[in-house]
1. Comparing structures I, II by FRET efficiency 1/(1 + (r/R0)^6) of positions 20 and 140 (r between Cβ atoms, R0 = 30 Å, to 0.05), which one has the largest value?
2. Comparing distance in nm of label points 7 Å out along Cα→Cβ at positions 196 and 292 across structures I, II, which is largest?
3. On percent of Cα pairs over 31 Å apart, which of the structures labelled I, II is highest?
4. Output the label of whichever structure in I, II has the greatest value of FRET efficiency 1/(1 + (r/R0)^6) of positions 116 and 180 (r between Cβ atoms, R0 = 35 Å, to 0.05).
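FYI, it's all coordinate maths here, none of it is from the lab. Computed from a predicted model, the values in this text were never measured in an experiment. Cβ atoms are built from the backbone, for glycine too; each structure is taken alone.
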Structure I
Amino acid sequence: MKNKLTLKGLAHSEAKEREARETLEQMRWANGVACPRCGSTDIVKIEPNKEKKIREGLYRCKDCRRAKRSNQFSVTVGTIFEDSHIPLHIWLQAISLLCSSKKGMSAHQLHRQLGITYKSAWFMAHRIRYAMAQPPIQRKMKGVIEADETYVGGKSRRLGQLTGLENKTPVVALVQRNGRVRSFVVETVSASTLKKVLLENVHPSSHLMTDELQSYKETGKRFASHQTVTHSKYEYVRGDVTTNAVEGYFGLLKRGINGVYHHVSKEHLHRYLSEFDFRYNHRKVDDHERTVAAIAKFEGKRLTYKDSLG
């Protein structure tokens, strides 16, 4: 690839829309242009013509034309970029910023740095997070799996005193030792909730590590082993028994939510989890590779503004 997908590179060498589009085309169609609707490679490039208002980057699918379907497309069709009025080089800068910022980047920061409205920045960020989400059907996690739960949200006060877990949303995370993370918004931290999350995502041959929460006890018997550390007695590591990895993930998540985003509603929290999961799962590569990996997930992903509100 000609240019690194870093903010500096995008701001200088790929500031022009043509170069940004060519970068996306190279990434999406490395083996040749293919119709995003039918997959055909019988494609004709449409020459741009300003007089006829034919813009650059358009293609025509011969198979769709013969089938009397909509046959014109560009590299943005069938992605989060489709029908967006924001220039592609701005999109690439936004993706680079979200991928390289360890604790995330707020819509206000994107709004200021990219020179777009706050509403546009907010919607862009949610589109990117939506595309970053892990597919619902995956292979189950294997090996040593650390599980833990936490509560995310603003602190509520009543008569000057904290009121416990009010206005907080429970989150459960599973971390494969030296591997990937999966986190979930749940209604309650109960035995039935934890059982569902664990059995759907963790292979029975795995070795489960948790704290002493009793809700894990019965479900833990469904795995090769279940060992715990007793945090109430200040026990955090016993040999290789620990939940430090999943607690480290929660540390990143909370520093991002509290320090960068400040407040995240329950309705949108799952998208922020997708963002933090993605960065954690690609923590061993550089910013350029992480940005490329994010863009690779955008095909077939669309989120309308109306859907982003719910």
Structure II
Amino acid sequence: MIIDVHYHQIPFIPEEMIPGVLEDPIRAAKLIGINVDMAELMARAREYWPDPDGEKLIAAMDASGIDFTVICAVDNASSDMVTQDMVLMQNQMVGAVARKFPDRVMALAGVDPRRANAPDLLKRCFEEFGMKGLKYHPDYGYNPSGPESYRLIEFLAANKGILLTHTGPLGPPSRVKFSDPLLLGDIGVDFPEVRVIAAHMGLINWRPWASLAAHQPNLYGDLAMWDTYAMSSYGLFCRELRDIIDFVGVQKILFGTDDPIVRVIRPAKDWIDLIRDLPKQAPDGIFFTEDEVAAILGGNAQKLLGIA
């Protein structure tokens, strides 16, 4: 079974937001060596990203061989473009996709804890929209283990919800001090029952995440965005992944795509195939087993999410 634990379900996107979201795929394309044309990328973004009913998601999953996907909404209270009405509508539509495809999809709410009524919004996402967890982007300017956040994590703890939270450096305007994996440490102490997925495992800053994940049973990490490093510097990726497995155990590592954002430059199947081929293609002296690959691609997430 292949499970993607990190997919951005985008019901709609204002035209003026597309260039900013494209910055990461453009950077990835340059590192990988893919020639990009801005007009073509804009056209692909308009085609791939808006998906109000989930039909594009399911088609992409089928094309890549993905069996189950955790989709998420994203909120940013510091952006004037992201109104509370927009957030509520987005969550309602994302939740509807998961209810439409319950055997293939699970939905996480996008609620910024800085909103005064954030607990009420999250409660509605669970009770009315059928969502099962929460997605954070703390680099928008908040501490994921701060007092505002704890109001929401208390709700997750009481309702067996999952937290997927961004970790690792991004370019401006990302406030990277809030995406330091070590900020998740207090959550593991105060809410040990809450399952936390550190999106990207901190990327190049993965060792702080690993230092926590080795000691906190419910702290996991996903490989979303690691495809850029894998495809641009394969040997380095293999060494880093082997070190991560040896430090924290393969059971803490989950597969993720960050799609449909990255789909504008390459399909998810390329990323899946690269991981699947690790036992045969890894450089001399670096070894991966078929069991490790199966665990990363879906076995670990299957246990974490309780998927039959």
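1. Evaluating FRET efficiency 1/(1 + (r/R0)^6) of positions 20 and 140 (r between Cβ atoms, R0 = 30 Å, to 0.05) on every structure, the highest lands on II.
2. I
3. I
4. Of structures I, II, the maximum of FRET efficiency 1/(1 + (r/R0)^6) of positions 116 and 180 (r between Cβ atoms, R0 = 35 Å, to 0.05) occurs in II.
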